[in-house]
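**Q** Some structures are shown below for you to check.
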Structure P
Amino acid sequence: MSLTITTEIQINATPKEIWNEFIDFNSYPNWNPFIIQIEGIPSEGKQLKATIGGMKFQPIVLESIPNKKLMWLGKLLFKGLFDGKHSFEIIEQSTGCLFIQKEDFSGVLVPLFKKKLMTDTKQGFIEMNKQLKLRVEAKN
């Protein structure tokens, strides 16, 4: 089974300003209510260490386009059990940018976690987006 969660927020800043704040992983414990800790280099093929909602993951970066997009693939224990392809995209608009956070979940455990994903996880995305917006816009 698969499930997709998508959230978005308008941020009044340039793609570079958003990106620089977004990839400042060291500052996450200070502001990010969803990804409370993350370590590593956001470059394609690199492995990150992340703590999300009390769970620890070691996702692999699938795509990293500065000022535009970061995507990684995380898994629980082994591939096919509970996998998440998480992307963060910055789309420049006439005024500011649209920040889109999306995750495609797949695996045999997805049905067991569906309700929690659609409530707690989605709310985590929304809260992270809001805090990123506040942080970036406060610097402008």
Structure Q
Amino acid sequence: MTLDIQQILKQLPHRYPFLMVDRVLELEHGKRIKALKNVSVNEPYFLGHFPHRPVMPGVMMIEALAQAAALLSFDAVGASPTDNQVYYFAGIDAARFKRPVVPGDQLILDVTLDRMKSGVFKFTSQATVDGELAVEAALMCTVRMVR
């Protein structure tokens, strides 16, 4: 299954400039997601990181992986988020950054659901550019009700 930007906007609460998933390329129900983030020179963080040599901040690459993980989580439980639910990071382990990501790159986000129990999800994730590993991390996320 694939998702276009309109379908992604229905699932994720993020909006510009913080939406980090442009398209879902593959979605294996409850198992794996492969998504795309087009890295544009117009991203606001490039103004300061770094003006002379723009590089996507590592935290933004991790956020892109987390947003893909959120889409996979909602698919795994067969539900869409509601206004009183928030999807939070619970942990980031073994994050490693292997290559810089620069304007013009397409970041391919690949996230696998390893385990879900009691509203806590554990993932293995990596992002590549042109088949070359850019970042990898083990992610833990949770969905919580808010008032």
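Read-outs: derived from the displayed coordinates by stated rules, not from any lab. Since the structure is predicted, the reported quantities are computational estimates derived from the model, not experimental observations.
**Q** With volume of the Cα convex hull per residue in Å³ coming out at 94, pick the structure among P, Q it was computed from.
**A** Only structure P yields this read-out.
**Q** Taking percent of Cα pairs over 19 Å apart, for residues 17-96 alone from the coordinates of each of P, Q, which one would give 37?
**A** Only one of P, Q returns 37 for percent of Cα pairs over 19 Å apart, for residues 17-96 alone, namely P.
**Q** If you rank structures P, Q by relative contact order in percent (Cα under 8 Å, 6 or more apart), which sits at the top with the largest value?
**A** When relative contact order in percent (Cα under 8 Å, 6 or more apart) is calculated for P, Q, structure P comes out on top.
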